[in-house]
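For reference, the structures are reproduced in the following blocks.
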Structure 1
Amino acid sequence: MINELVSRDVGVVFISSELPEVIGMCDRILVMHEGRIVAEIAHSEVTQEKVMHYATGGEGAGVAAG
């Protein structure tokens, strides 16, 4: 259903705690830490390690990422 909506140029907000699912489905990922968006990562730049780095308050959190 999500892929059908995307094919019609409908924007979809996808929220999941399953990181492989998020990486597989999303064009860009906004990472939150302590209730704030701390990074935006393009699909072409995303790794599980990068997401977890920002999600756990790693150095550089608070600025948009690649």
Structure 2
Amino acid sequence: MTVTDLTERIIETPDGRVLAVQESGDPAGRPVLVHMGTPNSRHLYGPNQADAAARGLRLICYDRPG
């Protein structure tokens, strides 16, 4: 697993908005929902990705709506 192993998703909410999501790490690992603070986006920080992959975790981060 490298820090470039990312999955990008677009999710449509029930009210018609769209939310971009990024995942990285072990696909079968324990999911960890990440929010880096305000303002920010779904883009995961490379060192965090590498650390999560080494620990068998899956990071999931999302864009703030709006």
Structure 3
Amino acid sequence: MPGLVIMGEEDTLIYPPAVEKAASRMREVTLIHMPVGHFDVYLGEWFEKVVKIQGDFFARHLGL
């Protein structure tokens, strides 16, 4: 099953190398690095970017 992991490179709650390590253990993963902190993607421009990435991922893998 494909997975999508979006990682905040400036995250202070979840250690970015731990995210990379977890993603590396997944068989079929798309890992996206973003120059943001943990909560930066919940509003504004970064929110719009993340929603687009997620929508494209679902469309690609669900054949929409």
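Laboratory data are not the source of any read-out in this text; all were calculated from the coordinates shown. Computed from a predicted model, the values in this text were never measured in an experiment. Cβ atoms are built from the backbone, for glycine too; each structure is taken alone.
If helix-only ellipticity at 222 nm (-39500 (n - 2.57) for each DSSP H run of 4 or more, over all residues; to 500) computes to -8000, which of 1, 2, 3 did it come from?
For helix-only ellipticity at 222 nm (-39500 (n - 2.57) for each DSSP H run of 4 or more, over all residues; to 500), the value -8000 is produced by structure 1.
For structures 1, 2, 3, which has the highest computed value of distance in nm of label points 7 Å out along Cα→Cβ at positions 34 and 50?
1
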